[in-house]
Structure P
Amino acid sequence: MSEQIVRTEYSEVMQKSYIDYAMSTICARAIPDVRDGLKPVQRRVLYAMEQLGLNHNKPHRKSARIVGDAMGKYHPHGDSSIYDALVVLSQDFKKGMALVDGHGNFGSIEGDGAAAMRYTEAKLKKFTQDVYLADLDKDVVDFVPNFDETEKEPAVLPVRIPNILINGAEGIAVGMTTSIPTHNLAEVIDAMIAYMGKEKITVEELMEYVPGPDFPTGGIVVNKDELLEIYQTGTGKIKLRGKVEFEPAKKKSGKDKLVITEIPYTMIGANISKFISDVVDLVESKKTSDITDITNESSKEGIRIVLELKKGADVEKIKNLLYKKTKLEDTFGVNMLGIADGKPEQLNLKSILAYNIEFQYEILTRKYTTLLEKAYEQKEVKEGLIRACNIIDLIIEIIRGSNNLKQAKECLISGNTEGIKFKNPESEILASNLNFTERQAQAILELRLYKLIGLEILALQKEFEELVEKISEYEDILHSRKSMAKVLKKDLLAIKKEYALPRKTEITNAKAAEVVVEEIKEQEVIFVMDKFGYAKLLEVSAYDRNKESVDAENTHVFSCMNTDKIVIFTDNGNMHQIKVLKIPSKRPKDKGVPIDNLGNYSSAGESIVGIYAYNNIKDNKLLFTTKMGIMKLVDASEFDVNRSTISATKLQDDDLLVSVNATRITTKVVEVPETDEGDIPLILSGGSDDGFDEQLGLDFEAMGYGDIDIAPKEETQYTREILVLQTHEGYYLRFPLKDVPEKKKNAIGVKGIKLTEGDYVRTVFLLDVGDNKIVQYKGKKVELRKLNIAKRGGRGSKGK
């Protein structure tokens, strides 16, 4: 067969391929089906467990076996994603009703991960079997081929409740997300029954039964008045708070306590430790001094986070501070998106119930259609057996006279007596009139002799009568929506009676937490950081008393105001900033805290090349120098930003920042008297105001000024600092800082020095005019002041 080349527009192919991928992600991975409220991986895990026979009354089975079956038969994706789904299905602190009974370490509410699948075991819960997997054998849902068409799997599970509400849902697809909170089983069932009684019921009326979400972690919903709009539109924000209880001191020597007994649903996992860390920050940053200690006493019995208070502490003020400044008050973003009729749809409370109730009617219709068909089959068999019992002697004679089973069966069905030996000619005449159905004939031939006992025959007749009643009942249910609604209502009430749990989440209206921010008294402090990255603040008086030892033990020591912020420049071109108030105040001998813990900077991935108090450099220019010798000046005002981390400069591939130096522009301009020759401007730095100061050592010609005419009183400025670059191979290049251009922070600079192969810039020195600095290189002293002034971009000279 010859190949056929189809020419098409590339953009059309890409567009179609991306849309196909997006829809696959939306419908077959991330967004749950509104009918059973499950994502494909969850559905397949539960079905795999059902096929393995992991019933609630059977032993647990290794999770690895469950994951293996799900992956090999139904879900051809990574085992970790399947196991994660299994773990979440077992976590009662994430699900309104857990569906899997896990045995072993399946994680904790505090964010601990589950043990490896080879260690844990699981089985289905009774609730799951009764409500999610029942009647699968009654053709209640469609079965579709699996990924390799070697197995069949249900397209949807016959879930008897709106699981999308009961257990909620979270998922991120391509361009779409879903976020549905959990709800109380009893309340949702009551809402379903109310909807069945009045299909034109409004969302507001439904909320008399479902007043709001019911999170497994409890907590308090504090924006009750906004819930109606959220449930009408399917989108919005639910404001959650943890539950805080006050425990007065039991003894005079004891301390009052605030105890957090319930947390917002959004605090599950690492956010619990983040909350504790935030409380510690509030104390260390002196936003409160009423909390003396915090301990996490949570256990399997529940959450218990204890805050010890100072005597006479303002409890309401502390509560408001916790709500305002920590995750103890948070928002849950609601976006009720689900797959309905095979496509994503924005849902609300009523539409979810409508889709689910319609699905329940479909399940019941298919269930009772299957039951009716089986009942008719059984009725047919019972009729045949009853009739056979009345002529049992003839049946026995036919069987004994037949040469084989086929011959006897044909006689029972069609009355064909050919080849059958009858003892009595009348029996042959009677046998020729037989007309049992094939199913009846088979049942007669399989009839056991004990069934001919008188009581057994009576039982057979009773079973037949019961079947007739069942058929009548099934037909009534199938032909009457009202009768089917009664059955559905009965089933729902039975589920509610056996599995309903009390509401955990309180719903109310509460005022927004307000914190009166006490004005911070501005004062000077000393920032110090040692070579290991431990930082702290010292009082100025304490520093003055211990200046010598503090300077010797720390690599960074400078004064700043407590209202300022520390800016950190790192070798990968980032700038991180930390409020000075976040840095703890310590005594000179106390150990500081890792600066990694105070902001986004991490010593594991980047190194500090410059650290300053912003107010100390805000009027300066910052000199950026990279390993490859690229340089530029940037106005420090560009780094007055609110974000804690920004890109401070643009770097070329494989390049790193070597240093960020703050220039000290203190140039003094004086008026120049008019002369015949025309004088140059006198730029002084603490020198004489009435003429040229020889100590400045300025070589104006080398600096590009030469013999020029300057009009009287003309003001001219230039930067008075001299720049020296030192390379790894010992080359030094000295040139005026004014030769480095000023650029924006996102621009790449200019070449500062020409490097030989394998060489790189190691150190940058900034010198005031007249300053001298002596450095060591391979045991030799190099006086930077004596280096010749050259042009930027040169190679420099070897240090002597």
Structure Q
Amino acid sequence: MEIALNKESKRKTPVAVAFRDGERTFGEDAITVGVRFPKNCYTYLLDLIGKKIDNPMVRLYQKRFPYYNIVPDSKRGTVIFQHDDETQYTVEELLGMILYKAKEIAQNSAGQVINEMVLTVPGFFNQAERKALIQAAELAGMKVLQLINDYTAVALNYGIFRRKDFNETAQYIMFYDMGASSTTATIVSYQVVKTKERGMVEVNPQLSVIGVGYDRTLGGLEMQLRLRDYLGKKFNEMGKTKNDVFKNPRALAKLFKEAGRLKNVLSANLDHYAQVEGLLDEIDFKLQITRGEFESLCSDLFERVKDPMLQALKSSGLTIDVISQVILVGAGTRVPAVQNKLEAIIGSELGKNLNTDEAAVLGSVYKAADLSTGFKVKKFITKDAVLFPIQVTFEREIETGSRQVKRMLFGPMNPYPQKKILTFNKHQADFDFSIGYSDLNLSKEEIESIGALNLTRVSLSGVSEAIKKHQGPNVESKGIKAHFSMDDSGILELINVELVVEKNVTEGEITADEESPLSKLGSTISKLFSGEFNIHIVGPEETLKENIVDKPGPEEEKEDGTDRDKKEGTTSDSNKTKEDVEKEDAKKPEESKPKVILIREEIVAKEETLTVSALKDNQLEDVIKKIEELNQFDEDKSRREGALNALESYVFEAKRKLESDEYKFAATQGEANAIIDMCKKLSDWLDEDGWSSDTVTLENKLTELKKLTQPVWWRVKEHQDRPEALAALESTLNRSSTFLVTIKNMSAQYQEPGDSVFTQVEIDTLSKVIDEIKDWREKIVVEQSKLLPSDPPKLTIKLIMEKVAQLEREVRLN
């Protein structure tokens, strides 16, 4: 696993994209543009993705960076940057451009095409944010194998190098991650578990996220902004100009950059000077700042440092004394005041044995290798946890009207990936249900930052028709079952909705129409292995007896006489397998075994997204077209720059070579004059018109110069490589001669000519070839020595290697 280096040979690239004079830049180049033209450089985009325009995080972003012109998306209600009068950018397309650049950096480092990725995300990203990030990756031409929470990636990176330290007893580690925008504390348990893979029991290490606490606005960025505003206030107080520094975007951007540098320096020094040349109205700014002043500015932030840690402990149900170690992650944890606050809570030293900048990316690339087909890594099981509980809400008809029923799908800290089945067995007609977040034990501000609490509305149609179709004697409805999945990326999906009925039948009554393909397959398999034709047939994702994982609420408890398995809206895990059910049936007496088939009827489910929707239709087409045009422009620009650099380099190289004796003597006077004249013309042309020439013209000029220099360069190459080639020929001749002597001696030992392995013809042929090549070599070497370096060579490398090949071929034939 390696970190790909960017063009500056750095391991870390700022997440920024800028546009200026029709050109697009990334990373450090974009930051440089942003200092002079702040509005043209876009950064900290994760704070905006997947959010409505009225989200508090959007308002905070506008307050932090007032020079951006943010407007609402009329179709999706989310954020759009109004770049100029004609150009707008969505957050997804800007992130897509940045991911495309990351892909390019990775490809240059790996030397091959890359089109799959694992992407780290903040653990508190909701469903809309996760889906928006996947679409951004798709705009970059990448397939997302998985979204992995950043703290899970860090925990994986920590675990893979300590596999031997884990056993059956759980070991608890807390990772405290303070980055630029947010802070997360995560408690992870490590232990060795047994798993069954392809019928074999394996023992592998497993990490499980069991507690998470976070603060989405506590990070290095807020500290940097506080320092920026303090420096701006001090500059205004100097009164050297009547203009306000806070009303000048360029001056504000300069202060922001200087504040970032100052924050880093004060982590290692007690004081330092902030200085900006020509901050405003050509006035320089210089001010000494102490660490104490910086800590005073951020005192309320440091008081919040403990909160994520306490939240993580509360959600895990653990106390600090059972935590083996608290390990720091993220650049923000380098601030001494942050470390002091944490040490005061845990009462011991903090762990600093992880690379705070690279731990998450190394963990995610390990996961990517595990998920891809081209690599094989040691298995390390990861179990993440749900931060925001998800529930299903629907209406139930009662005598006095209807009432709202809520069923929990995924409770807080439920592990995922996982599948759940929700059963509705009281509805006889079409109905709707909603999927959304359950009661969130969070502050009002945080709940508002999460956004819309209702995620999806699902409308079911064809319910009554399906029920009527499967009514009759010996038929029992198992209800309408909605199958849900929380995948590895933490994204909830409604897989399908179906009516499931059990039908008791005799062997002769089973028809192809009544049996589902799954039932027929199950029956056939059961018949083959047990000799019994009729058994309980179940699908791989459901059983006849479901495990109820959620306790009924107060309203559901009032339904007297209703069996828990029959209650509407019951939820079940899909963990029980068909083999388990067959084993249970096999234990029953022969006469008690029911002959049952399971029939499934698909129910049409229409989903309506209630959060920020994805880019689609004309808007998506426009974004894709815009990105493709920018990518093509960058490719053309890169090709032109490469052609210009290649031509300049070749002109310089040709001049330099012809100044050396080796190349000067290898060229005739006419060739040398022609090359020198062309180099001079090209140099003058490059100084005057070459900088504005197109790529094809530059490439044609280079081809023309190479055509002129090729004969001279070839002669020099021949003179340089000839001694080595002749040495190879001499070595081959010696081996062939030795081999010839050996086979002659072997043949002489046999009295009868036919007894020898080698015939006399083969021996004579090899001897003749050796003699001819020796004679040729002596003659051609003499002829070559009489030629001038500028004459076309007679003894070429190609001729020599042909003789070597001839000798080796003749030896092999013998």
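Here, each number is a calculation from the coordinates, and none is a lab measurement. Owing to the predicted nature of the structure, the values given are computational and were not obtained by experimental measurement. Cβ atoms are built from the backbone, for glycine too; each structure is taken alone.
One of P, Q was used to compute Cα Rg over 2.2 N^0.38 Å, and the answer was 1.50. Which one was it? Intermediate values should be presented prior to the final figure.
Numbers: P: 1.50; Q: 1.34.
It traces back to P.
Here percent of Cα pairs over 26 Å apart, for residues 55-310 alone has been calculated and equals 55, so which of P, Q was it run on?
Numbers: P: 55; Q: 59.
Comparing all candidates, it corresponds to P.
Computing distance in nm of label points 7 Å out along Cα→Cβ at positions 479 and 503 for each of P, Q, which one ends up highest? Going through P, Q one by one, distance in nm of label points 7 Å out along Cα→Cβ at positions 479 and 503 peaks for structure P.
Quick check on the output: 20.4 is mean count of other Cβ atoms within 10 Å over residues 127-134, derived from one of P, Q. Which one produced it? Derived from P, not from the others.
Work out the source of 3.4 here, i.e. which of P, Q gives that when distance in nm of label points 7 Å out along Cα→Cβ at positions 215 and 247 is computed.
Numbers: P: 2.2; Q: 3.4.
Here the read-out was taken from Q.
Out of P, Q, which one gives 8.1 for mean count of other Cβ atoms within 10 Å over residues 7-14 as computed from the coordinates? It was calculated from structure P.
Taking FRET efficiency 1/(1 + (r/R0)^6) of positions 87 and 159 (r between Cβ atoms, R0 = 25 Å, to 0.05) as the quantity of interest, name the structure among P, Q where it is greatest. List each step's numbers first, then the result.
On the way: P: 0.75; Q: 0.05.
Across P, Q, FRET efficiency 1/(1 + (r/R0)^6) of positions 87 and 159 (r between Cβ atoms, R0 = 25 Å, to 0.05) peaks for P.
Of the structures labelled P, Q, which one yields -14500 when helix-only ellipticity at 222 nm (-39500 (n - 2.57) for each DSSP H run of 4 or more, over all residues; to 500) is computed from its coordinates? Going through each structure in turn, the value belongs to Q.
Say we calculate distance in nm of label points 7 Å out along Cα→Cβ at positions 79 and 295 for every structure; which of P, Q gives the highest result?
Working: P: 4.2; Q: 3.3.
Sorting by distance in nm of label points 7 Å out along Cα→Cβ at positions 79 and 295 in descending order puts P first.
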